[in-house]
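Read-outs throughout are calculated quantities, based only on the coordinates presented, and are distinct from any laboratory measurement. Model, not experiment: these values are computed from the prediction. Cβ atoms are built from the backbone, for glycine too; each structure is taken alone.
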Structure 1
Amino acid sequence: MSLQSKLPQATTSIFAIMSKMAADHNAVNLSQGFPDFPVAPELITLVATAMKEGKNQYAPMPGLPILRENIAVKIEHLYGATINPATEITITAGGTQALFAAITALVHEGDEVIMFDPAYDSYDPVIKLNKGIPVHLELKAPFFGINWEEVEANISPKTKAIIINTPHNPTGAVLSNLDLHILEKLVAKYGLYVISDEVYEHIIFDGKTHESILKYPAIYANGIAIFSFGKTFHATGWKTGYMVAPTEITKELRKMHQFNVFATNTPVQYGVAEYIKNEENYLPLPAFYQAKRDRFAELLSSSRFEALNCYGTYFQLFSYDKISDKPDTEMAEWMTKEHGIATIPASVFYENGAHINYLRICFAKSEETLQQAAEILCKI
């Protein structure tokens, strides 16, 4: 017997490939998006205390009530939105699982979903897994803004949803108030759903404001907003996030969530519930990461790599036009094997594997790692 694949084109994630290559060649790993500095000791203590107190069994399927209540307070403070924690917030096993639940709940066979390349690699396969049709629109370098006229031109009677991501991985672009107002009009005009990937909500730079769909009632009425504690608190391995959506949409999201993971890590939920009560545990993050972005730029000032604008996330695209005309996948492999530095080729974020001479670098690293990486990059 041969098993017919539901995702015949899917291969091992580039992030896993590059991290393995980095390990095999003892390379500095700036590829996969994880910090190499510690989680706050207070948060570790809170989670450990929950474990020691015996809070190690299943949490309620939607998540601990105290965590959802504290998230609702945080949302009202940040975005001015009143959210019902009992019926509109669901705790998930990270942002990717939330995206899976959101796309699976909304997309039926033949539904079209507009998404923007370069894009996080989970959107397209999950749409296809649900027999939907991804409609890939390309964000143009070097600013990677959305062309809303092109969006409207690609809306058809089959269009079910639009996926947005701000701050944007891998480009660091950020949507503006004007962008959200245009989206608001399209949602009203065509009755579209919006899946808003906001996992980097607190990692935003240069005085810019995160424009969550939670600030726009007309979008939120048809929207799902997705967040990640792993990104916010330097704990990607904890795989804890949440999704926020109106009650009727949440009912469907929870059906997907229930039969996917049912519930997520209980002691982590207790720890985070207490930790987010203090806004000083997340409000300083823009300055913290902006300092790392700027420090890395300073260290690379004498290199031949050229940084593109980065207004959010802990990733930045770098052009290597002055160094080589190799395709970016070859360039990334060559740099890992020959120079001991691992990055991500930007083409993997495009449906067509566009060759654009950019590499994505993660700067969520310690000072020591940034200095070590920069020393290598400045010699290439």
Structure 2
Amino acid sequence: MTRKLAALLIFVFIAAYAQEALQIDENFRQATVGQTEVVYADVRKPPFVLQGFAFRQSPDEPLYRLPTNLTKEQVNQGALSLANNPTGGAVLFRTDSPFIALLSDPPTGAAMPHMPATGVSGYDLYERRPNHKERFIRNIRTAKDGSITWTGGKTMRDYILYLPLYSTVKKLEIGVAPNAKFEPITPQRLQKPIVFYGSSITQGGCCSRPANNYTTMICRALDVPQVNLGFSGSAKGEPAVAEAIAQIDAAMFVYDYDHNAPSLEHLQKTHEPFFKIIREKRPDLPILMLSKPDTANGGARRDTIKKTYENAVAAGDKNVYFINGDMLFSPIGLDFCTVDGCHPNDIGFYQMYINTLPTIKQALKIE
């Protein structure tokens, strides 16, 4: 065999192999990051599983956290705008690629003096492991030409990518090696999500990275999907939001908009009606009510929330729960748990996680 013929055969073999590898899915496309060949695909389409956007009707719709038909007459403009932030969103997939690449549009989240960019606009990549022992791999802030993370694995592994807390994501592609294979993800413990509604604390301000939000810690520990409807300064308890939440076939609902109720009177006027709208549509849904975690002027507001709970119990409701927000930073205390006396740091979110997890496990009947 001549050298030219041998070279030709090798070229044909490689070309055929590459073509076969690209048959992972017709949505994949090939690119180069540095010296590494990468095959990219849109996370909104298979083989990826996109979670956290309960009201999207098709893969081509944007990553928006509220129903798109809500108007500013029904819901305040702040919530409608912040619904573009994909907090709580996650992408699950299973592959044997030795690396994971990420390509997205530039961060849109504004710089904050009390919250790092890794939380505002970063992505957190985790490996999902048996017995819910997830492994943190890396926080990623993508460049325009993509960012590669070497995972060290060549066997099939489950991954979960958590999306930014305060940065709109219009384009997001995940890349793998050209010869990588995909399999269906390992099923999560529950298929229905835990739905959270609340203030900037629920949205994730001001943890250092997305996976450190207490809502995400809970869902990661329990291996369940999440729908996060936290809206900084904009969770006002509007009936239209309660109606939207009632549409979701959820495993549990957790709500805490105490901080965003502009007055005690507003909280008294909206809190119990908000609960009743959801309870009417979802009579068996476990519902957890929280009061705000800092104690300033918390007494009467806390009692308002507790009254909603007590009235439900008195009416025979066996699927309601209440946690006094004064206990959420216990035993460390406010000064070590916040960045500004209000918004939790990573320690504060961890304390919220460990102080709410037992009640949530009880409600979901998870050991």
Query - With volume of the Cα convex hull per residue in Å³ derived as 138, matching label from 1, 2 - result: 2
Query raised in the report: Ranked by mean count of other Cβ atoms within 10 Å over residues 248-255, which of 1, 2 sits at the highest value?
Result: 2
Report summary line: Comparing 1, 2 on relative contact order in percent (Cα under 8 Å, 6 or more apart), the highest sits with 1
Query - For -11000 (helix-only ellipticity at 222 nm (-39500 (n - 2.57) for each DSSP H run of 4 or more, over all residues; to 500), calculated) the corresponding structure among 1, 2 - result: 1
Query - Structures 1, 2, by mean count of other Cβ atoms within 10 Å over residues 64-71: label with the highest value - result: 1
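On FRET efficiency 1/(1 + (r/R0)^6) of positions 168 and 272 (r between Cβ atoms, R0 = 35 Å, to 0.05), which of the structures labelled 1, 2 is highest? Could you put the intermediate results ahead of the total?
Numbers: 1: 0.90; 2: 0.55.
Result for FRET efficiency 1/(1 + (r/R0)^6) of positions 168 and 272 (r between Cβ atoms, R0 = 35 Å, to 0.05) over 1, 2: largest is 1.
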